[in-house]
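K.L.:
What follows is a group of structures, each given as structure tokens.
Taken together, the values in this text are just the output of simple stated rules run on the coordinates, not laboratory data. It should be emphasised that the depicted structure is a prediction, and the values quoted were computed from it without experimental measurement. Cβ atoms are built from the backbone, for glycine too; each structure is taken alone.
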Structure 1
Amino acid sequence: MDTHFTDNINTAQIGDLVDLIKKIHGFDFSQYSKASFKRRVVRVMQLKKLDYVDLKQLLVNNEDFFYDFLKEITVNVTEMFRDPLFYKSVYKDVIPYLSSYQHIKLWSAGCSTGEEVYSLAILLQAAGLKNKYFIYGTDVNADVLNVARKGIYTLRKIKSFAESYQLTGLPGSVTDHFTMMYDAASIRTELKQNTLFSLHNLISDQVFNEFQMISCRNVFIYFEQELQEKILDLFYRSLCPLGFLCLGSKETIRSESFKRKFKVINKKENIYQKVGI
């Protein structure tokens, strides 16, 4: 395929794709960042060697293709203890409050392949809360959730995880929490047993539990403000009174109405606490 097919995809065509996907499949990308959405559509077209007409036809007629497409559009690169200073802040500013609960429920929204879920589990165990917590990890992508449930990562990834882990100041090594295999490593069963991974669409699905902490990091950057506010409302209703919301390093609460509903706990790491009832 000539690259001019992808280079020339225009704003109107992107809008048509968004409308088509919503009508046929019920996924609403209308408020995603236009630049990010276009960049990922172009990537799919290049990978699959498709022009615009071919892409539209496949999205209409081939459900398997659509879910492959969805994986590319919603992909979220992640690793254990990404942004170590964030985890230090959670340990220092959030966990002392969480420890007052008999049962602690956390939600990792847009959890991808599970690294954040297991990082939080390790953090809670390090704080002596081994039998008090349960973490829900959700995503729209069934394939990444299958990877998360297995909790098996390559040794190359483990090396990267180990470097970030050391920067958190937690005791020992990240490998203490893995069973080593020949060419990979598996999260220990004691960490897996306090987790549940399931499908959930932040755009269209509703509140499914009440949480003391919600982490949705490096997901908001792909949404425009109206959709961010819709999801913030979902998180607000999902949090218990004084519950915590954690966003990514390049994300913040911009809406004035939601600024009144959350107070800043750590501005640099974008950790917020729900105010009111």
Structure 2
Amino acid sequence: MENYLDINKNSWNARVEPHLESDFYFVDEFLEGRNSLNSIELDLLGDVKGKSILHLQCHFGQDSISLSRMGAKVTGVDLSDKAIDAAKDLAKQCGTDTEFICTDVYNLPNVLDQKFDIVFTSYGTIGWLPDLDKWANVVSHFLKPDGEFVMAEFHPVVWMYDDDFEGVAYNYFNEKPITETLEGTYADSSANIVQDYVSWNHPLSDVLQNLINKNLVLENFREFDWSPYSCFRHVEEFEKGKWRITKFGNKIPMVYAIKAKKKSS
């Protein structure tokens, strides 16, 4: 689909203002110093002090800025120009030196000439990309030898279900683009926006194999029966900061996480 970038850029631009105002993103607390990262990714990232990090699909930069606060030198990238403008403003308010670039992931090698200790991406990212071979190539391209790729993402099993989790509505495999028109947003269902979206499902085999094909060695792979975000319908918080779909409980995976290292030769 040739115009998916324009469609999704418009949709993400429309989300920025309601997201900044939502409780979901707790901007006031964030400005006061709250770390936006979760235990899932923090466990895999480890000590990032002094390391260079490329954060792909960073939205308006909370996680990028959180990494900067932890002592890393961070570059965040996002398709949405409004999100990047907001990210730069947040970084200024937070007093960090986080850098931000507005471009799509596939185009990044054309506008950034740098190698990083860590490439990071998390939660609701690769579903906006049609081609994981190209994505993995970008990840590998920007990693230094022995550099690490860290990823936390919603599990593809979750994306098989309809929005109310009443039945399987979508193919687990990347069969074709999924085009939808949705009201509101995951951060605020009452937000007065109606937007078109184009997304893709990606099975775990595609994620892992494409990374392997690009000279990355899998060091850690984890699956979780909970989500750190209440961004789905019909969820309940069973522990502080941990949500599950009520009808499924702990019976299905909701998130997975990967840590991989680029081969030195």
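K.L.:
From 1, 2, which structure was distance in nm of label points 7 Å out along Cα→Cβ at positions 46 and 70 = 1.2 calculated on?
P.N.:
2
K.L.:
Could you tell me which structure in 1, 2 was used to calculate Kirkwood radius over Cα pairs in Å, for residues 166-213 alone as 14.3?
P.N.:
1
K.L.:
From 1, 2, which structure was helix-only ellipticity at 222 nm (-39500 (n - 2.57) for each DSSP H run of 4 or more, over all residues; to 500) = -12500 calculated on?
P.N.:
1
K.L.:
Distance in nm of label points 7 Å out along Cα→Cβ at positions 14 and 38 was computed and gave 0.4; which structure, 1, 2, did it come from?
P.N.:
1
K.L.:
Another question, if that's okay. Where does the value 2.5 come from, among 1, 2, when distance in nm of label points 7 Å out along Cα→Cβ at positions 78 and 222 is the thing being computed?
P.N.:
It traces back to 2.
K.L.:
For which of the structures 1, 2 does the calculation of FRET efficiency 1/(1 + (r/R0)^6) of positions 54 and 118 (r between Cβ atoms, R0 = 30 Å, to 0.05) return 1.00?
P.N.:
2
K.L.:
To which of 1, 2 does the computed value 34, 24, 16 (semi-axes √(5λ) of the Cα gyration tensor in Å) belong?
P.N.:
Answer by label: 1.
K.L.:
Something else: Give the label, chosen from 1, 2, of the structure having the highest value of distance in nm of label points 7 Å out along Cα→Cβ at positions 142 and 246.
P.N.:
Checked 1, 2; max of distance in nm of label points 7 Å out along Cα→Cβ at positions 142 and 246 sits with 2.
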